[in-house]
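Any read-out appearing in this document is the output of simple, stated calculations on the displayed coordinates, not a laboratory observation. Please read all numbers here as calculations on a predicted model, not as lab measurements. Cβ atoms are built from the backbone, for glycine too; each structure is taken alone.
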Structure 1
Amino acid sequence: MRNLIYLLLVLLPGCNGITQVSNSGYGAFEADIESLDDNTVALAWYDTRHPQAEIYLRLLDHQLKPISTEFRLSENDAQSYEVDIVALGANIAATWYELDASDHGVVRLGLWNRQGEQLWIRNLTLADIDARIPVLETVGAELFVAWLETAIDTNGQPGAAAVVAVRIDAAGSNKSEPFFVATASTTTWNLNLAIETDDVSATALLAFDAEHETVASELYVARVSDAGISVNRLSADDGYASKYPDIALRQGKIALTWFDELSGNNEIYVTVRELTEISSPRLRENLESRAIRISSTDGNSIGSYLAWNGAKLGLAWSDSDEEQHEVYFQELNAVGKPKSKIQRLSRTRADSLIPSISSFGTGFVMGWNEVTVNAHDSNPRLSRSEVVATSIVK
């Protein structure tokens, strides 16, 4: 498993090839890719080579060739998962959550320079909070960080699930106290964040799914701005699970993708709406009927993520129509309509899962994990997976 490249066949015209980024030999999962500047890309993941799960990061050049070693960001007895990274000036901020031996979750946040040196690291949550799935973005020279948490009572019992956020400065100090954003549920295992700024203010949107006063999981977006916090359910309470939304903001428009059981199996949907529509309760009346269905297979289409690059959208997801999951890509226009045919990026003997996408140059970069043995729910040391990256040139 030190080399997965022999498994990969590049099928996409305009694709620069697929590069293996991790050298785990065991399990490398949940890639998060971020463009740092015009010449540098960062890819982070969790890795079970130690054998507990730890966070790693590696820098790549514009051709996605590694230009650094694998930086190990976490090092303790906890299990570290779900890393999210962002450029903060010349440095790289990273957040993730750690599980101790009793499965208590703590959110961590740190800052590193491009030589892999830790500038600071801290906990964002306390012992009486069980936290998971943090996300972050920059607002000027500061960080906006959000996560899912449940309070633990004196008897050790969890309370209601909630989305919580905090503002952190570049030195790692709080610019605000953690504040409640929205009610979630125990079935909420996805949270995504997008921020749009203008000359005077910033608006943060947090997308998630929850079984909150609904029969099945439905889509929610919370809006955080100087005017306050508003939360709106976007999808109808139709009994079909709508899961794992991702969002991207551009010039007052929000692009939203998710997968939905409406058609009997999970399929990918996309819609582009005005930001002003997001707080309207009427949106749920036509969100799904006006959305564009992207996938239409007998397989399971999951894990859809998108990114703007100018007026075009890049969309990535996984589909199991070929007996195992492979990664697919499609370019959409400014109103969310397909500009290209669906393009298959991987053809392997492994499961290609959980793509991450970021704009880069005139195109996009993507990372995902190639899994030949998934032992996540038993002994993660038995896992065999590596993280790979590719670029889509447009």
Structure 2
Amino acid sequence: MFDKVMELFKEIVKIPHCSKNTEKLQEFIEEYAKKRDFIVFRDKSGNILAYKNSPKLALQSHIDMVCVGDAPNIEIIQKDNWLMAKNSTLGADNGIGVAIMLAFMDKYDNIEYLFTNDEEIGLIGAKNLEFNLKAPYLLNLDSEDDREIIIGCAGGVDAKIKYPLKKEKVKGSLGDVSVTNLPGGHSGVDINKNIPNAIIELLYKVDNLAFIKGGERRNSIPSNAYAKEVFDGSDDIEIYENEYLNFLRKLPHGVLEFDFEFKIPSKSINFALIEENNIILSARANSHEKLNEMKEYILAKTYGCEVIFEDEYPAWAPEKNTLALKLQEITKSKLNVIHAGLECAILKDKFPDIKMASYGPLIQNPHSIRERVDLESIKRVVLTVENLINQI
């Protein structure tokens, strides 16, 4: 089964499936399932549901990927026991889960296969899901360490901030300043790993700021930032007022509160994007109450600005249910909570009676060109999921 999974994953890698551009992969999945006589539905958000008979278990993965570097032109590299890509994200998040589901279609027809779309840009597919699920259990294949079974996750919200910018004229000459090619990383699971934020690094390298732009996407720690600064000269140049630079330097980034039970952040903010006076902070918290606290905190830190909160998604409260405990019995892995958004949070709201858990192979540095997946871990996950299917 492992060989079939890897064959399918390498085929998936060749199909462009960046967020907002997954149509070709949708068509591939739909055609693949229909050839195996599954009943297949695709809704207007690009989600796909395939099933036969009376399903005992639902498997679920998202079909879009974060495209960084040369992606979607992905060249796979294998080093020792790791699979990665040359100068791009690999798409193991969540392409391995998709490949596992497709491989199992050849063997099991009492499973619901749910493929969701545009997870990486706000869990859009899950939020707009038009299907009803029949199975009593759902296993999400989007977590990133097979040494743990995820039973809860953070909720999140993006704060879109517009600063009331004023400019002034000075004498000087314009020069370019940049911070580029920093490691980047996932704005949730990597937020406590001391990865430098390119925007923040740049803010402390400039003084007379005439322009600034930085970051790649809302859910990544910024790798690149660019500015125009005024140096000695005689030209008339407009610059941002000094108060704006001070304001930017005081904006929060990083872990704000820590959960010592699960040893993960419970509140965090990623200074994600900036262009002139338009800023996006991405906040995460491990409960609904903490997420509201984060919103109040951001409003206090940005007083006097126009602030719009958007793309909010709920936290998934930890639940030691029968599915999670069965997985723990099979794997001997620990139960844990993740400081990132999982579609289980949305799906649990929609289907409160379904028992859910999340499990997946070891993926390091997702959402960055350093993304890599452990091949032995994929083997373990495939065997575990098959064992779970047979026991259920």
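Descriptive notes on the structure:
- Test item: FRET efficiency 1/(1 + (r/R0)^6) of positions 175 and 359 (r between Cβ atoms, R0 = 30 Å, to 0.05) calculated as 0.65, pick one of 1, 2: 1
- Here FRET efficiency 1/(1 + (r/R0)^6) of positions 279 and 335 (r between Cβ atoms, R0 = 35 Å, to 0.05) was derived from just one of the structures 1, 2, and that gives 0.95; the source is 1.
- Here distance in nm of label points 7 Å out along Cα→Cβ at positions 255 and 327 is compared for structures 1, 2. The highest value is that of 2.
- Source structure of the calculated read-out (Cα Rg over 2.2 N^0.38 Å, for residues 111-342 alone, 1.20) within 1, 2: 2.
- When FRET efficiency 1/(1 + (r/R0)^6) of positions 127 and 271 (r between Cβ atoms, R0 = 25 Å, to 0.05) is calculated for each of the structures 1, 2, the largest result comes from 2.
- Which of 1, 2 yields 5, 24, 35, 28, 8, 0 [P(r) over Cα pairs in 10 Å bins from 0, in percent, calculated]: 1
- Computed 2.9 for distance in nm of label points 7 Å out along Cα→Cβ at positions 151 and 295 - originating structure among 1, 2: 2
- Which entry (1, 2) yields the derived value -8000 for helix-only ellipticity at 222 nm (-39500 (n - 2.57) for each DSSP H run of 4 or more, over all residues; to 500): 2
- When relative contact order in percent (Cα under 8 Å, 6 or more apart) is computed for each of 1, 2, the one that comes out at 23 is 2.
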